[in-house]
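Taken together, the values in this text are just the output of simple stated rules run on the coordinates, not laboratory data. Keep in mind that what you see is a predicted model, and the values were worked out from it rather than measured. Cβ atoms are built from the backbone, for glycine too; each structure is taken alone.
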Structure 1
């Protein structure tokens, strides 16, 4: 996913004088690691020559490439055309009818995989469950019938707010089975965030758990839902899964226990025969305007790319045990837990809790006990493990691992090397993946049996993906020249729109470059064609692997009675990737002190969620603005990072504001 860059040896600036041409880059990395010979021998793509051949074929005839992959899936009715493209709107596999849940479950249940483990689940307290493809199919079919009895029809939106338990995936797949559009909301979000997402999607139902476990404690999710749905007129019912035995209030006629409904449901449910472009899910991601964007993905194209990218990037084999540490509340959990592995008939490990509970070796203990072969995690987690110390890793036998992956943000080279040496013991290829909520699936990544890797780069685009680095006028950059990362051709798993807002979709992604999707990232391509992500060029930042819009945090701060104005920027943070720094102007009757600072941080946590808490709050008599009144966040980023201003200040209205900020003493 595209996020702000956290690498310590990358410097990039986008100033008014350079933004029209390129983004400066001074990163150099000469280390290179070829795929291990024994890995390449049995890989799905086993050489760069094979990759180049695949890429060239896909580039020459995209319809034949994607159509050939689509042929391997089950269709109730075959498509009439592979792609209908009316920029910027795509229809993939038009005329076809399929069901992604059928392809993820029924296909395998009707084969030898019926009794193969689909999900190995481990709870934070150590309890374990194994769901075979046959059992998962039965549970999903039962819950699909629950949805139908509750009146959920194809196209209805269903919000899901649960911790990392198998029922979360069961709920997602059941929605897909009946044609409902799922809207998974990360269980760390607040009531306000739920209300906002439910109202925007006009969801008819909320599926939640009574609570979720985290670091030895529990969080009452049902109480948060109760607070949220006071202001959600579209909600007709709430289904509650019992997980932590929280004390909850069940409202007559509105609230229903999961286990009660499942006890009444039949265990067979025919999948809906859905149009290829039938909406599959809406997933909200931060937007630069402060209002989250509902990214809409559809059925067939998403299915094709989720499955094919999972197969090739992770070189998946039937004997693998695949461990993705992402939460299903984010796109990684959608594509590379709920869908990709199951479409490929893989066995995945799902862990409920925190990586450092009860100690910093939880992941390594899980890998050792379950003989995990593939680990897919975030650079944020890797940096935290580095700080915790090698001894937590080396005390466990990790010899079962054969492949490592990273996701969520660019990984700095030294963290990559630690991951390679300490976790992978120098023998596991690393797939550093770049993609976004909007792209639906991985766009740029090594193929582990083919691509020589370099620490810090996601290397080359996957076959069928046309990614480039361009100047502001759309012309390609030369090797090692920083520019703007764009996607030049439609791809199957692309977002179709921003839910309910086509104008915002067109303006956000398609207005910067003619007939090209703008990712919002700065990047460069090196002499080998490898893509190096240099970070966001807008104000969306990555904090502990979570992509947040600073304007949302600003809105939360300003909603506090003491705050007149606020601007939030990021600064590099060794552990979290980026830390949030808030510059706050108080109303005259308030005095900035430690008590108010903590009150504001807690207020943000209540409005948005704990992950959005500013790491630092600086009191500001005024904020630097242009003559037109726009806050110059670039200058604030420089102050937050180095306490110096080096960039262009010619458009600044009041130079005295900068002096006041420099002189500001934080108590």
Structure 2
């Protein structure tokens, strides 16, 4: 068992804590670990606080404002999509990196937004007053109505956006008010050989030597208000920006992260975890693995395809590997057994009180029943989604075309159509299509196959390649030119296109799998999950133990320490890595481990300037801490005790990949790039002195 081999005495606090509750629940523990700030300095609805420097970057990451002129740090992999969109074979910013020599050289990123949190407000009483004891569609209708009312009131005549989010599976509700800026420009990125050093091999692994950062700037109109891109816009002056620390760190130092964790399921039952391992994770592992093998072959052979599919591949492979690690960790750490033990203790607590038993006694038996019921079709649903729905591109593109505004003339829809076909290579998709058709069939029972498989067997003798050859030769959706020509023909019926027929057939099978019994079981699971978390809140309160809500991509705080760990017998990981490890990993024949010449030269010369660690005399690259994070935290600032940025969080560690389900205090670590390595690369490799001068470096 790993448990007996791990570091003991770790001062980590499990939880992704809501900012309005920090003063009530956490501040004394945080100050006991070394924090020198007050709760009001971290979060305030009424005054400027540290939360005002932390932003949502794009649609799924975090960033931090680091200058009074709108400069922002986030991860390289968070900026990857924008960098890829700006790249071409002639200007390959993914490969070569980019430095804006002047302010006017910064590159507009179409479709990229940065969102600031304005305030958070508890609206639970208003919501629950309207929903009461309702369930099913009645509850959903009442819930949507009151949420829309609250949202409209909060927005009023402002330019803000407002959301009401559910917490504790619908037992509490909070209003979040945001301000969104749509003019965001790339100021600096290292080459991918730094920003993605280690590639998929090192993803989710430690020790790490990845310079996972990129630098953007937020722009506003002359009045400092959000505006669409214009050359008249000016750098935005944020309410608050964070100072950057060049002091370094020691083991045991306080570390705090503010960010936007995306999704956890810490209160999942053992039944839910079994379902996730067997169906959701397994489908992602197997089907994405098939697709990625095809993509990788084409990407390595053609640089244009490599650029076009770089972001798609990164998005697919990230949670492919996460699912592999999660399944391994759930098994190795006996997570299901731990959950079953907790459920037994919970049942004992319920049975000790007649009132509790009447209120909550049926929850676990009913959850067990309904998870067993959905299991019948869940595997096919998950595998179909990962392969023939989300895995192949052409049917999704056809569906996208169907969503264009048909009231407008064709010329007015050309930009919409062009965007659909950007970064699409039919030959790549055809090969992935062929492989996934075969892989899906091998993974499910015959009754889960769409009707199209009968056509493949009868008309094409079971030859998937011949079927996709036919599909891609006959469909007008395989290229923008073919589609436009078809749309100009008034009599052409897109619904009869072979790709549209395929897509309709797959959707029909998905509908068949989503039986009435299946959907009723899902509704029961949703209702009982809400009751279960309500019961857990009572149980935790009885034990005088605060209970944090699962992540839902709203701003949270996690605190802990800089600390190494021992994942196995004879293995002892230090809390930091250095540039020595970059040269040790270097492999010019492997694109994941190429070291750019300017970086190698600086390392060999020891040309680290003021960014060298004075305690060790080395250049630190990454560090680990006991902070509790998940996807969405990527790009989150790691703050020291004074609220200064010491790093950017970018990953979790392989041994604790079950972290979305259960927190492992002795084992779970956040991997972050050291802010000093960020500054070193910007200055010595990227020549970005102009940007560094904007920073407040402590």
Structure 3
């Protein structure tokens, strides 16, 4: 494995950042093509364009255009991991796919869709396998330190999912049909239209599958039948996304949108703990998000800009617990639920920006946000009510100083309070300051160096403090907020055919929230979330892109992270659960040849070793590194006088070598998977 890793890492170092062979599609969907001299700030549906203050993308920032999402056949947000440097998306024992960046936990990363936070307030995370992507046009991810304007609980990074849109008047319709093994079916319809004054987007999607196939050589697994189809791994989902925008003068707009998701799924049981596994099914997972977004420039000189959004979020989930891996008998009776949860909440976000001179090289921005949620949790017939208010206020100056230097400096305050605690002891409100400072210097016209320092906090979610997760956890209402200080140094260059960026980063996490195994005085064993005194991280990240020829492109990234907590001897040598040491990916895209429309794409994905909590021993068990590969063959054609419809026919084989890959101990991922589909566009 060692020599394979070295070869793969060397290839990754020669490759670069994600861009498509044909950037025209990305521009039509509203993204900024490589080489444009604009920097865009996402807020709600609005992309606020300003002259570039950072021409070279920082190592911690990645943009994935719509064409790359199509080429990767992205079904849900869970499929984004290979495209994102320093990212790991893994499935936990609750069946939820979560995103971590640079070793940060999933609750430290905020995920937005058109400016609306998708993290569920009760748990401060979202199951990415249930976030459909057919309406997505662009993905923008910032890892590590982000702007103070992003709001609270963003200390580990921010991911923005922006819906498809048209820059020019006209319309586009897309139809997708896809099929695969274990009764995998997926269909989607997306229609976008733009006139002089209005824009519309409508998307519907339906998908289902009976599970996934395990690698053929896996044997002697607990809670797994004789076949390769993963026990209790089925999923079924329908979704709809609607957005209507009215264009205003001076590039402003006002928009309303609705996103509805109706899902049901099984939760694959752990394969190493026997009858102690979770035998869960989720017969109901429903969410509806409605939002109002506005953006306008009030003055003719365009020195001021206001943007804001208001959203309403309704969510309900039902979890049923079964007696064993046959899933025939529900604990407590046929209609009994282990847990029923209902959430009603909303969020308001505001931002005001003042451009300080007519050259628009300096901006001063103020931002504020407040999110409230009411959560009802019903377990074993007991109904508890919880609530939380999460708020933030910040100010940031971003601009060019003298000569080749640029500076971004921001300061803010974040706060959290829990007015309702389900009958538990009341907690005092938490308030924490945050600050970032970024200094960058242009080196010629194609390169840049930068240094970033910042400090921010994350407040515990209601579930972390007050839920026993079906008697699996001991509650800990006294959890304190996490606070992290981070330093990053890096640089990069961008050329017509290639770009490369690299950086080193280090962080100190105080009062980091981790899971441990504890034993009560009566001898019972439980998991519990506690504050760790200090966790230190040190990492290296590289990414880039090289258009070798007009028909061949290489993209890749490589990340190494060392995460350690304080051991009993006071040294920082203790391992931390689920923190991967290495991650890397290399993607090669080849058109064979372009005139015939054939395209071959290969992907290599390396996941470094990490540690996972072993419930049998209470210790951390090492999970070996893995190397896997995917292959895609497609035929693409464009509309013509004889074929008014454009489209793509593709066949994709994921995990070609049928490699065993673990999300965590006892939770194997899919082996070799084959699927095929057709996408038609007009």
**Report entry** Identity of the structure behind 58, 42, 28 (criterion: Cα extents along the principal axes in Å, for residues 363-506 alone, calculated), options 1, 2, 3
**Finding:** 2
Report summary line: From the coordinates of one of 1, 2, 3, Rg and Dmax of the Cα atoms in Å came out at 24.2, 73; that one is structure 1
Report task. Supply the structure label, taken from 1, 2, 3, corresponding to relative contact order in percent (Cα under 8 Å, 6 or more apart) with the calculated value 16. Result -> 1
Query raised in the report: To which of 1, 2, 3 does the computed value 3.5 (distance in nm of label points 7 Å out along Cα→Cβ at positions 187 and 563) belong?
Result: 2
Requested in this report: Figure out for me which of the structures 1, 2, 3 the number -1000 belongs to, where helix-only ellipticity at 222 nm (-39500 (n - 2.57) for each DSSP H run of 4 or more, over all residues; to 500) was derived from the coordinates.
Outcome: 3
Report task. For Rg and Dmax of the Cα atoms in Å, for residues 179-338 alone, the calculated result is 22.9, 71, so let me know which of 1, 2, 3 that is. Result -> 3
